[in-house]
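Each structure below appears as structure tokens.
Quick note: the coordinates plus some simple rules give every number you see, no bench work behind them. All values reported here derive from a predicted model rather than from experimental measurement. Cβ atoms are built from the backbone, for glycine too; each structure is taken alone.
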Structure I
């Protein structure tokens, strides 16, 4: 039995089939790796911004493939600090505070994958369970369009008895297909910081 065909057109088809099969396998492996990397819980300590603030806010963020969601969450936390809040900031993990009774505000920062919020932030909200009507700020970050993931997280917060006070759909300055959606509007970090300064304790 011959594995290599004699006719030229059959040889071309066999090479194309093997190449296609190799591409599918590589994409499946890369997709599995990226999915597990971006949706895993990352444990960190709690950092405090403006320790002498009059009320305490909690900012919980999910890390992503880039620092975009982290940078935006920290910018928002700094804005809150400027407006008089004491802010605790940490990553979305099993170690993040789940008892929110001492907090006057909750902010959720997260990357967007496939138009949906990252799974680590969704798991965090599920772990908390009842948000007891806490005022919540959503900070959805994406490379192109964050609106759908912001809307999805808004629904999640409402479903767990939270109150959405503000929803930010931030788009990175990086370009996709030559388009820079944020061009001319100030940086996403500036937008997040400004939003934080507008919320009073």
Structure II
């Protein structure tokens, strides 16, 4: 349930959130959602509090009912070049820029704001406080998870479909055994250590 301690500004509000800051592999994906007050989606919450099946069901409902939605991303090369924080903000800007309805205001989960063409406000724990941010959290998570499942077929042996690129023990062991792929973020310490080991 969303707390009632946050007052929404007037107009079209875009909720913005991301998925994939912590993984060792794959892009960071952001989503922006403008919900339709006449077609509200029930059961919205932080995507991490939902099962994969529930996220998938809500993804379909959100994309079917929202006034506008879009995703944006930053690739591994961008993450390594400009760092994960800046890449996340870039992905958020791309998501908001992709909205077919121009928002009057954007609310972003966390404590950092991307530069946007509309007023923007960071909301700490926003995915628990603002329905549109919860919706964006779900879209970002499902979009990224689907991609990691596809990439698992291209890069078998790493377990990407299971851990989605996060630094699980099995992922680290696979990296040590199989080496680094083009999917892996070379600026991240566990990946960098293996590259340095293999260069000796």
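Of the structures labelled I, II, one was used to calculate relative contact order in percent (Cα under 8 Å, 6 or more apart), giving 29. Name it. Only one of I, II returns 29 for relative contact order in percent (Cα under 8 Å, 6 or more apart), namely II. In this comparison of I, II, the computed figure 0.3 for distance in nm of label points 7 Å out along Cα→Cβ at positions 78 and 94 is attributed to II. Here distance in nm of label points 7 Å out along Cα→Cβ at positions 134 and 158 was derived from just one of the structures I, II, and that gives 2.0; the source is I. To test your reading of the models, identify which of I, II gives 59, 33, 29 for Cα extents along the principal axes in Å when calculated. The read-out was computed on structure II. Comparison across structures I, II (criterion: FRET efficiency 1/(1 + (r/R0)^6) of positions 62 and 190 (r between Cβ atoms, R0 = 25 Å, to 0.05)) gives the highest value for I.
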